[in-house]
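Novice: Read through the structures below before going on.
A short reminder: the numbers here are calculations on the coordinates, not readings from a lab. None of these values were measured; they are calculated from a predicted model.
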Structure P
Amino acid sequence: MNAPAPQARPAARALLSLDDALARLVAGSLPHALAQTETISTFEALGRVLAADVRSMLDVPPADNTSMDGYAVRAADVPAAGTVLPVSQRIPAGVVGEPLAPGTAARIFTGAQVPPGADAVVMQEQCEAVPDPDGASGAGGLGRVRIQAIPEAGQWVRWRGEDVCAGATVLVRGTRLTPQALGLAASVGAGTLTVLRRPRVALFSTGDELVMPGEPLKPGAIYNSNRFTLRGLLQAGGCEVSDFGIVPDRLDATRQALQRAAAGSDLIVTSGGVSVGEEDHLRPAVRAEGRIENWQIAMKPGKPLAFGAVRRPGGSAQAGEALFVGLPGNPVSSYVTFLLCVSTVLRAMQGLDPALPAPLPLAAAFDWPRPDKRREFLRVRLNAEGALELFPNQSSGVLTSAVWADGLVDNPAGRSIARGDKVRYLPLAELLAR
């Protein structure tokens, strides 16, 4: 009797490039774009996404005004340094002056309207109050002023509408509102803004080994750092977070958690439990409650990623399904994958540009002679010389590297780095602000 032929081992599944993974995340997220809006005070709109353009109903500034303390004059009335003019009026900010009489100057203060007839302001450092012939001083009242510099027409004058013209669109729909954007909205009189509602994100972790800080750390247990990192990232991104805590490593408990999470959320984010081990129940749980794709991405850290959706139970406030992203459990893998992938999903859902920020070409102050076959994201920090230093331990479990670093080097697969080479630097500030 012939021995049975040996079974052929299944071919290893090809890794998905990060660019392809991000494109799939965007395509899967766009049908779940947020549509509900609300009108809120401009005071409360920091970090929100505009749902309607903001137009100016006025010119900014609304009238010609001065950017300096000094004297408003007709430039033609000061043909030479040392010209002395009588001071005909005093114009503080908030007061509208009279037309400037020819051959006179007006004492004026920053932000005040330039009087009709004046076409220049001479800063007070270039002026000197001179006594009147009767002995009265020009310093404290009208008097006279000696102009020590020849003015040019237009100097130190901010012209009406030079910043914004009435009717102009100053902020477009889809803008994430920064502090300076709020200031611009206020400058055109927008006391309220129409914004998208915040993304509602449910968060939980899986793993019987996880305990919360403050609880006794029994043998085999670890503190749940991912819960704090991911919750903080979501809150910093302007999301409404529903935290479902730590879910036991059981299929029934995982399905119940998914059902509760989907009922009131747009997106469910989990960490851990997306591998193929016997105690990893997220995959079968999500498949039972919706749909899921398990990817192996050619990136380091952060190779495993799950993407799918969970049906909302009948009777929930929202019909349809909540998107699902399952992150790896290692702390740095979870952190980096959130910055690159979950942020992309959230941006696509809010109508923002989902592309990663453009990297900066900076010099490496380190050697990296043994690159990985995958695209690497190395934790680095800018030094005083403007070069990038490398954290010595790039393990996906070393969370101290994420605190020490101020950016990531986006290193192509298989590329070694020698000190002085230009590398692709992604500042964490830009990734965190996405």
Structure Q
Amino acid sequence: MRRFRKSNPRRFVIEDNHLITPFNEPGRELSILNRPLKMHHSETLDRICGSTNVEMPLKSIDELPQRAHSDDEIVVYRDNLYFDEEFFEAFYEQAYASQLPSRAVLPASDKAWQRYTVPLSRLNAVRDTEGKVLYYPLDLWYFPAGYVDKHKWRPVPIESGFQEVGFYNVPDSMANVEAEQDGAGIGRGLDLTHLLTERSCLSIDSWVHLFYGNSIMGVFSRGKRFENQISEHNMIALRMLFLAILEQKQVLSCSRVVSVGEGTVIDPSATILGPTTIGRKCYIGPGVVIDNCAIGDNVTIDQGCQLMLSVIGNNCFLPFRAALYLTTLMEYSIVAQNTCLQMCVVGRNSFVGAGVTFTDFNLLPAPLRALNAFDELEDTGQGVLGGCVGHNSRLGSGLIVMPGRVVESDVVLFASPERRVVARNITYEESDHHKLRARVAKLHKRRYPRNIEDEQAYLEDWEE
């Protein structure tokens, strides 16, 4: 990563209070790669631009002229916008070099932006005179000498640098093969491939964007970048080989690619393949398999668990034989034994009971839909996708959750003959704890209401 002079620009944040379903929290409070988004912003800009004091948040870019002087160097971003260090550096380097008022945009020709960033979001397209989409502006600006009018902003297109990686090889009969629109033949409707990026950016408007940011554009893309680095630099590969021989480990298990925090205990029979990061004071039990994951602090992963391309938050607990694939667990959550979570997101302080299965493949070739930024069902364009559980939720043993379904924060679900398969989205009002006696139901506190009115109504209800 190339470095240039840190200019310490003033830093303004546009506060976005849009609540993300099913968490009922704004995007800045949610985590990407075990960092709350607001903390990630601060750390990224500190490393690239230099450390500056945090300004009072803006409601919109139009407030900036009243808050900044005409000669101030300024960076402005919206706090629900996720960009990794590589993306922000590419934008800042171009904008700083030009010394022109600049705004980051996503070119419409980039397949990764079209597949992951644009769907389900609030991004608006800019079109040419013939109606063709040119790019999607982001709420990320650089002003070298104070705010200027919109017509003077220079769009700075940032490419993702994606590589297409085929991950599944399945027969046509299982891959949503469908007739071509012109009737000339058949074609694969949704190829099971991923676009792994050199630079990542998402407007966090849906839980699906959290899945992309943590898994596809997170640990999965990190792994591909690492593979590219090894293939392009022979000395790095040789050093890894020497280190693996010295440590008597497999190459992908040596300390160059597996980072382990202080106080962590790993059973000798566990298999850990990199690139993987494991935090402090964790316990990794016998027979555990971990492949390309990011694991936080104080995490317990017990006997026989299997984790692949997943992100585990601080203080999580996985008893024996839990299986996670391309899945994110936020902090203080528990996934019990014999569970299977594929392409899922689980909020903080939630519990997923024993034997729960989240499916990720539609048995019929119908589009997989998920809630977008406006809480409307929209086609995700994905061939496979799991489900999402909000914060402070409890899922009883033996449930089966269909693809793309969400369980709102503060919900309790019991498996019963009437509802063993979760085939639609579940709201707080449908929580099973409401069916219990008031004295018992009151023990489960609602911590993440959809709005202030919901919270007041909830409190009044219990007071009565």
Structure R
Amino acid sequence: MQELPAQYATIRSLVRQRVAERFVERVPLLMAGARVQLLTEHHAQEMLVDPSTLHQEFNSLEEGTLFYHRLFERYFWLTREPAGPFSFYERHLIRATVAMHVCMDVALEAWGTGAADPFSYLLAPGDHTLSAFLQSTPGQPVNYQPGWLVQILEVMRQLVRATFENQPLQVGVLIDPQRCQGKPPAGSFSAHLLESKVFQRLSDGQNLVYLTDQRGNLVELLDFSQQDWSATADTPPLYPTMHAKHAIATKKSGSILLLLTAQGSVQIFWQGEWAFELRHQGWRLLDLGTKYKHLVAHVGTLLAPILFQTAVDLAASRHGAILLVLDDPEKRHQLLMQKDDLRGGGPDPTYPKTLLHSLVANIPVPQMSPALLANLANLDGAVVLDREGHLLSFGAILKNPADELLFSDTSEGARTKTARLSSRYGYAIKVSQDGELTGYYHGHLVWRT
């Protein structure tokens, strides 16, 4: 037994060598397209026009972001595809990721004394990082103390694999300290509840959700159908229409809602937005506000709200689609077959779809009901419109030059390739069946979730 301290010290030393390196690996899992490299001080200094900012936490450069952390005493070069500095929420997530590694380092230092357990961080680093993000103020330093939220995240991840009578579960958990004031807690929301079939069925995720306090204690079942959400709706909402009440419920300070959907996805709503989603590689920051601002800047406020809402709704319900806005509608002939062109002539009896063109051709897209546009986008093929909101085609199989297809990336799927190539004529949003949203502009990837 006397050799244990030496063994702890050896293992601690080996693990600690990996702390900064694991930060390099962790960030790309949390943010789409992110890349992280360790830099020497000399290389970091060469990148800056003003060397006096070398020890500044974030230096936003045209190609990416130079990040320095004082505890690690390391420099990290943060880049992404597409290139550019990291957004406000992305920088906050980087702070949260570092804070998680700092706690891991402290636990390693105390390992063997019974004061801390580093394995919680090693086994569920994504839960700890997400907990650090959600429990801190964006833009401010993150001082993370692990606790109740990690337990709730663990329960939700385990529920993904559970079923009731061979049907997937739907469970919602609202963490709302204000709603819990003056109400006695019933017990801890922790993993032992997974053994109860009653627990799995009391919440349906849509209307009935579990309400917990800021310490992770169950307080009551909250019926969302009894709440009035109409007065607080947003334009544009940065959440799926079907989950508007879940997002709006988190506008209160300190409120977080975790939702297990019928599609087997755990979605997190925070500060009135659809903020995170659990995917096959772990938690992913969506940062929908940044993506929406880019869309507005390039297609304008007439089209951006309804297009973005439609894309988000389709992503949440796991339906693939392509929405394409052409810069010049006269160039539609280079993409559309004549039978798919709503402006190309009268109905063709040999092609039944043209008989339905007149039902939608004269409805400006900004005036369409969200349900109609979503149904058009959900058809095989693309929805094509011009910048004035005129619908040019729906369910269209777009033409692409043979040479482009021949020399394009063979690892791309058909929908990805079509969206990228067709965006040479404007702005394309691709919705994948796995829930990922991707924006293309003039042939280039400009964002993805």
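Novice: Here Cα Rg over 2.2 N^0.38 Å was calculated and came to 1.43; which of the structures P, Q, R was it taken from? Mind showing how you got there, number by number?
Specialist: Values: P: 1.43; Q: 1.02; R: 1.10.
Checking each candidate, the match is P.
Novice: Tell me which structure, out of P, Q, R, gives 43, 34, 23 once Cα extents along the principal axes in Å, for residues 201-328 alone is calculated.
Specialist: Here the read-out was taken from Q.
Novice: Now for a different question. For the read-out mean projected area of the Cα convex hull in nm², for residues 257-296 alone, a value of 3.4 was computed from one structure; give its label from P, Q, R.
Specialist: Numbers: P: 3.1; Q: 2.3; R: 3.4.
Clearly, the read-out refers to R.
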